[in-house]
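The structures come next, written out as C-alpha cells.
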Structure P
Amino acid sequence: MTEHLIPTPALQQWVADLWRAAGCSSDEARLTADHLVGANLSGHDSHGVGMVPRYVKSWLGGELQLNQHVDVVQAAGPMLSLDGRRGMGPVMAFEAMQQAIATAREHGVCVMGLKHSHHIGRVGHWAEQAVAAGMVSVHFVNAVSKPVVAPHGGRQGRFVTNPFTVGIPVAGREPLLLDFATSAIAMGKVRVAHNKHVAVPAGALLDAEGRETTDPGVMFGPEGAPDGALLTFAGHKGYALAMVCELLGAALTGGETTRPGTIAGLKQAVWNNMLALVFDPLRLNSAELFSAEVLAYIEWVQSSALRPGTEAILMPGDPERAWRRARAEFIPIDADTLAELDQAAASVAQARAIACQPLSSLAR
C-alpha cells in the first residue's frame, strides 16, 4: 500500500479551490473544505476528502445543489423545522446548528429537525459546534442512499450507517464527544480499506451469501451482482439504535427513510436527515456543580487498573484530539484515493472549462 503525504494547509486550500471552481461561493467552498479536512484531521478518513469524488459526481448528476441555504419550514418556540434543499451538507448542517444554538440560547432548549440535506459528513463536527457554544447536543441521523447495513438476523442491506452523536461541554477540560455509526464500521471505512487493499476487522461484514468476511471487496462487486452487507455493532443493540436513528432522524423530521420508493433513481447522492436536541446545561444546574461532578466521575473512571497492553483509559473525544496533533502538518492519502481525487478535479475542470490543479501535484 502506497500512501502520499499532503501538507494539511495545502489540502484544505485545494478542496476549497476545487469547489470554487465548481461554482460554490467562497463561504460554501471554505466551510466544505474545513469540514472534510477536519474529518481527516480527526482520524476519520472515511468522512474526509475521500468523499470529494462522490460529491463531484452527485453535483455533475444534478443531485447536489450548490449555493443553497436552509429554509425555515416552521419555528414555534423551541421547535425548529428546517429544509436543506439538497444543498451542500457541511453548509446545511452548519447553518442548521447556528439556528439551533440561537434558539437554545433563547429558550434553553431547541428540538431541531433538518431534512433533505446532501451528505452532512462527520456528525461529531456538528456536536463540536454546539459544544463550542456551551451547549449539550444529541443527534440522530439517517442516510438515504443504497442500503448497505443488514438488520439483526438478516443478510441484505436495509438501512445505511445511521450515526448517533452526543457532545458535552465540561469547564476545566476538553469536551466529551461520542460519535459513532450504528454499523460495526462506517461504510467510508470499508471504502478506505478497499482502496488500501487491506482487510476490515472481523465481525463487520457479510458476503452476498450471508457469511462473515473481512474482505471489503464484497461491497464493491461488479455492477448488477449481489453485494454483501455491513453488520450492526453489538448485534441487536446496534440494530435497535439504527432503527431509532432512522425513524427519529427522518420520519419524524419529514425526511425520507431508506426504502425502494425513496432511493429509486439515486445515482451518487447521499441525503441526510437529522434530529438534534440542543440545550443549555446551565438551565439545569450551575456550571460549577455540573463540571465538578463530571470531573470527579472522570477521575474515578480513569483510576481503574489497566489491562495488559493498555496505556491509558481515554474519554470520548480523546482519540480525535490525538489524531489532530499527529496530522497537524501532513495528512496521508492512499494512492487509489489520490487518483480518484485527481479524476474529480479533472471532471470539474472539464465541466466548467477551467483549470483545476491535480492533488497529486502537492504530494510529498
Structure Q
Amino acid sequence: MLEVDIEHRLGTFALDIHFRSGRGLTALFGRSGAGKTSVVHAIAGLIAPHRGRIVVDGSVLTDTEQGIRTPTHRRRVGYVFQEGRLFPHLTARQNLLFGHWFAPAAAPARRLDDVVDLLGIGALLDRRPGRLSGGEKQRVAIGRALLANPRLLLMDEPLASLDAGRKDEILPYIERLRDQGGVPIVYVSHAVAEVARIASTIVLISGGRVRAVGPVQEVMGRAELYPMAGRFEAGAVLAARVTAHDAGWGLTELAGAFGTLTVPRLDALVGTPLRVRIRARDVILAATPPCGISALNVLAGCVEALVPIEEAALEVQLRLGEERLLARVTRRSGAALDLVPGREVFAVIKSVAIDRRSLGPQRETADLDEEVEVFDGE
C-alpha cells in the first residue's frame, strides 16, 4: 500500500496531493505541468514537502509532524528516468550489477538471471549502451533498478523519448513487470493510450491536485474528467476475453459484460483476458438498431451523462451493463437523437478503429480494486 498526503509550494505552483493505492501499477496521469513529477520526487525523497506524510508498505518515509524524513538512499525506492542514464563505459551486465551495490543486505537478493529473463535482455548483456536502442536501454535501466531490490519502483515517463515502434517494443515488458515483477510501480505519464493499457490504478492530477483515483476502467469511463486529460484522446476501457478467431477473415471475437466485439486478428489464445480502449471519436450513436452497415460492432446501452465539451460538441457517457463507453457527437446530433440520461441507444464501432495498440492484457487479480481508495479530489 502506498499512501501520499502532501502539500508543497514550488514558486507560485501549489501541490496538494492525497491518494492511496495498492499493488500493480499506479499511473500518475495528467497534462504536462500538472505536478506528476513533483509527486514522484517527493516519494523518492528528492524534495521535502512542506507538510505531509508518505508511507510505503507500512514504512513511514516522510512525516513532517513527527520530523521524519528518510534519506533518499535509505528509502528502498528504485527510480527509472526518461532516459536510461546508463554508464556508457560499462556493459549492460555491468550496469545491471551496479544495482546490487544498493540492495539492502538484510533483504533477499534478486537473482540477475531472473531479472534478465523477466525483461528479455539476455542477448544484450555484453553490449555497451552505445550499441543499444532506446527501448533496450530502458529495459536495462529497469533491470538495474530492480536489482537494487526496491520495495517501490518509480518510473518517470520512461517512454517519452521513444518513437512509436520502440514504445511497442517495451510496453509488453512493463506489463510483465507489473504482473510478475513482485514490486509495486508508480508510473508517470500524460499519454492516454499508454496509461489505459498498463495501469492498474489511475491517479488523475490537474493543477497540482488529485481529481480522481480508481481502477483504470472506472476513471477512463468518466466523461467529465477529460478536460483535465486532453479532449481529443477521450476514450473508455473495457474488460474482455478472447472467445473465438476467424482465420478466414482475419478477425478475433471478444466478449465481456458490454456484449461482444469483433477486432482485427489477435495473436492470443481463446480465453485470454484483455482490456480494450475505444476512443470516443470512434463511436457512432443510433436511436434504433442499425442495419445494412459495414461496422461489425453494435452495442446496446443507455445514456448515463452528457458533458458539453466545445461549442458544437458533447461527450456522451454510456452504460453498457457493468461497463462504460464514451462517444463524442455534435450537439445537433444529440438533439436529433433526444439524448438524455436514461435514453436507450446503440453504439456503433468500426472493427478497424480498434487497433492492436488499443489492446493489452488484463491482469486477473480479484483483490486489486479492493486495495484502492477511490475518491474525487474536489
When distance in nm of label points 7 Å out along Cα→Cβ at positions 150 and 206 is calculated, the result is 0.3; to which of the structures P, Q does this value belong? P
Quick check: 13.1 is what I get for mean count of other Cβ atoms within 10 Å over residues 246-253, calculated from one of P, Q. Which structure matches? Q
Quick check: -5500 is what I get for helix-only ellipticity at 222 nm (-39500 (n - 2.57) for each DSSP H run of 4 or more, over all residues; to 500), calculated from one of P, Q. Which structure matches? Q
Here distance in nm of label points 7 Å out along Cα→Cβ at positions 174 and 198 has been calculated and equals 2.1, so which of P, Q was it run on? P
If relative contact order in percent (Cα under 8 Å, 6 or more apart) is computed to be 24, which of P, Q is the source? P
Taking 20.4, 62 as the value of Rg and Dmax of the Cα atoms in Å derived from one of the structures shown (P, Q), identify that structure. P
If we compute percent of Cα pairs over 23 Å apart, for residues 134-221 alone for structures P, Q, which one ends up with the highest value? P
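Each reported figure results from applying straightforward, stated rules to the coordinates on display, with no laboratory input. Computed from a predicted structure; not experimentally measured. Cβ atoms are built from the backbone, for glycine too; each structure is taken alone.
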